[in-house]
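Input: structures, listed below.
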Structure P
Amino acid sequence: MSDANLLKRLDKLESIEAIRTMVARYAEGADLKNDPVILGSLFAEDAIWEANGFGQYSGAKNIAEGLSEIARNAIHWSLHYMISPKIAIDESGEEATCDWYLWELARVSENQEPAKAHWVGGTYTSRVKRINGVWKFQHVSLTLKLLSPLDEDWKTLP
């Protein structure tokens, strides 16, 4: 095996791990009431974020502000589990796709009602790109498959 081939394989593995870490950081930001500083740093300047029921936002700053607004108005507390990220790096080594499952516990208010405990589930599909050596989300799409209230609220919350 040539040194160049070995370096390419190593870069691919490091890229996969960096993207997996980016997905985890996205969950952390989401659980901090969609922290705009954390989430904004994960998106390319011309990125798109979209989810059925929550709309579409374009540009890192607008995405960060839009997601923060969702936390203020609809999802008042959350605990995200980003499950089984599947990452495919393209031949150039500079772009990739990343898909994963979402399983979330949340307190959600619908139609201006008080927040209630909910199960949330769905799938994320994303395109990512390495920009100046850092992986960023280029397009994130969330397809919600479950948004179900519980009969009782969560017993303890921080």
Structure Q
Amino acid sequence: MPFISEQAIEEAALELNASEAAYEAALAAFQEQQPILFSYFFTENFQAFTEQEKDYILYLALVIWQAFRRAGAQPARASEQQIGAWEEYNWSLMEQNRPRSFHQRLDVFFQAYPQEDLLAFIEDALAEDDEEDIVTPEGREAIFISLKTALDCLAGLPLPEQEI
């Protein structure tokens, strides 16, 4: 899997922001090509998020997916098993890093991660100093974990070991 650069991420975001039609087309393609991952964002786990957060999560997931495509990479097709394994693993890493600041807790995720720019994109999108306040402090970690899980699946990373 090729490295997805910051430039590909920015181009993907610009493409999605160009028009409502561009966003809707990307959303339809994502749903068709990644049906299990798309469904993941509508499971019961996501009901606790605000409507703004749900929309933002889907937008960020689309940017990630589009960035793979812009870079000429074929995103791996996510399975329920992969999503479950990665989500469990990512939560276990997050839980090991209490009680530190949000950004300090994410440091462990960057260690030798092959798609560092995409991971930094997720972190930056959830920054606490975002003036729009789309993401609640309560939702920040869960949103990070869900998007990191999606990224792990799209990148086709091997399933994590059950024990850390």
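Output the label of whichever structure in P, Q has the greatest value of Kirkwood radius over Cα pairs in Å, for residues 3-82 alone.
Comparing P, Q, the top value of Kirkwood radius over Cα pairs in Å, for residues 3-82 alone belongs to P.
Figure out for me which of the structures P, Q the number 1.6 belongs to, where distance in nm of label points 7 Å out along Cα→Cβ at positions 75 and 107 was derived from the coordinates.
Clearly, the read-out refers to P.
As an exercise: Rg and Dmax of the Cα atoms in Å, calculated from one structure in P, Q, equals 14.9, 44. Which structure is it?
Of the structures listed, the value fits Q.
With FRET efficiency 1/(1 + (r/R0)^6) of positions 51 and 115 (r between Cβ atoms, R0 = 35 Å, to 0.05) as the yardstick, tell me which of P, Q scores highest.
P
Where is distance in nm of label points 7 Å out along Cα→Cβ at positions 59 and 91 largest, in which of P, Q?
Comparing P, Q, the top value of distance in nm of label points 7 Å out along Cα→Cβ at positions 59 and 91 belongs to P.
State the single structure among P, Q that was used to calculate mean count of other Cβ atoms within 10 Å over residues 11-18, giving 16.5.
The structure behind it is Q.
From which structure (P, Q) was helix-only ellipticity at 222 nm (-39500 (n - 2.57) for each DSSP H run of 4 or more, over all residues; to 500) calculated, if the value obtained is -19500?
Q
Looking just at relative contact order in percent (Cα under 8 Å, 6 or more apart), which of the labels P, Q belongs to the structure with the highest value?
Q
The numbers here are math on the coordinates, done by the rules we state, and not lab data. From a predicted model like this one, the values you see are computed outputs, not experimental measurements. Cβ atoms are built from the backbone, for glycine too; each structure is taken alone.
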